[in-house]
Structure 1
Amino acid sequence: MRPLIFDATPLIYPGKANLIEKIKHFPEDKYTTKSVYREVVEEGKKSGKPEVFMIEGIIKNGIIKIKMPADESHVSYLRENPNIHEADADVLALASELNGIAIMDDEEARGMAEVEGIEHHGTIFMLLRMKKLKLLTQEEALAGLNCMLRMGWRCSTELYAEILMAMR
């Protein structure tokens, strides 16, 4: 099974919807990078938001492991793109090294994943996966989606309609 490598947004919004701990039931190995940890937990603690502490807990409990990509030259190459943030580059490089799946929402980073041939999915993949694994009912998945939207996660009307169809 290919590991999942998490960027910030797919951790934050399921955390805001109080769903993040369900990923412990995903059978794949789960990783994030030091740069994502810094962004989400270390910087996030300044906000005092509860999801930050939930995310810190799943990392401290080893549900998600912190791992850095070993190929510094690949990371440097990815960072040459001014639209790719440090954490995005690290997630992409690690996903490439581990033959994993990058879990990220950033459009530029997903475009770079396409160019690099790295499989990628976003926050909704996680929500639909939770439903598929029967960790959420259809009603709970819809409530989670709407909660994430209320908390600031964005999607187009077309994508929202597609998500509703996929939840059936």
Structure 2
Amino acid sequence: MPCAIAFVLIFGLCKRVNVFEAFVRGAKDGIKMLYNIAPTLIGLIVAVSMLKASGCLTLLSDTLSPLTEKIGFPSELLPMTLLRPVSGGGSTALLNQVLSDYGPDSFLGRCASVIAGSTETTFYATTLYYNSVGIKKIRHSLFASLVADFTAAVVAVVTVNLFFLQ
């Protein structure tokens, strides 16, 4: 870290940039951006908390599990797969639960790890990045992102099956 800071300072001095002024201007812009996106992020955090506390995630998972088991998708991974586009922290907690219950080298542990690494917190990313640049119409990109998350989860199970011959 000290080397990176020294590099930035030396580079700025070589380019004849007032490094301190540039830093202060960047900090001000960051605070303005935080002010603009904070209400949306707070709303998203409250919605995720309500989703987990209400039992809606469990109900949805229980409803979809007969269908997912027919297509070969483990029902134990469904809560994590459903929560992943909404909350990175919540899905990581569910990943830890799968790893502690079944083990990291189990089929479910491997699938959960691949799903965690190949999907995105879609709603968080959409909220943060689109709000920061003022994009309001997100319908098609949100749908495409959710389809990509679903595809990544299904392909994760298929890939683990192929590589580990389950």
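Only the coordinates and a few stated rules stand behind these numbers; no lab work does. Predicted model, so just to flag it, every value in this text is computed and none were measured. Cβ atoms are built from the backbone, for glycine too; each structure is taken alone.
Of note:
- With respect to mean projected area of the Cα convex hull in nm², the largest value across structures 1, 2 is given by 2.
- Among 1, 2, structure where mean count of other Cβ atoms within 10 Å over residues 27-34 as derived comes to 18.2: 1
- Distance in nm of label points 7 Å out along Cα→Cβ at positions 19 and 139 - structure with the largest value, from 1, 2: 2
- When mean count of other Cβ atoms within 10 Å over residues 11-18 is computed across structures 1, 2, the figure 23.4 traces back to 1.
- Among 1, 2, which structure scores highest (criterion: percent of Cα pairs over 16 Å apart, for residues 43-122 alone): 1
- Value -15500, calculated as helix-only ellipticity at 222 nm (-39500 (n - 2.57) for each DSSP H run of 4 or more, over all residues; to 500), assigned to which of 1, 2: 1
- Which entry (1, 2) yields the derived value 20 for relative contact order in percent (Cα under 8 Å, 6 or more apart): 2
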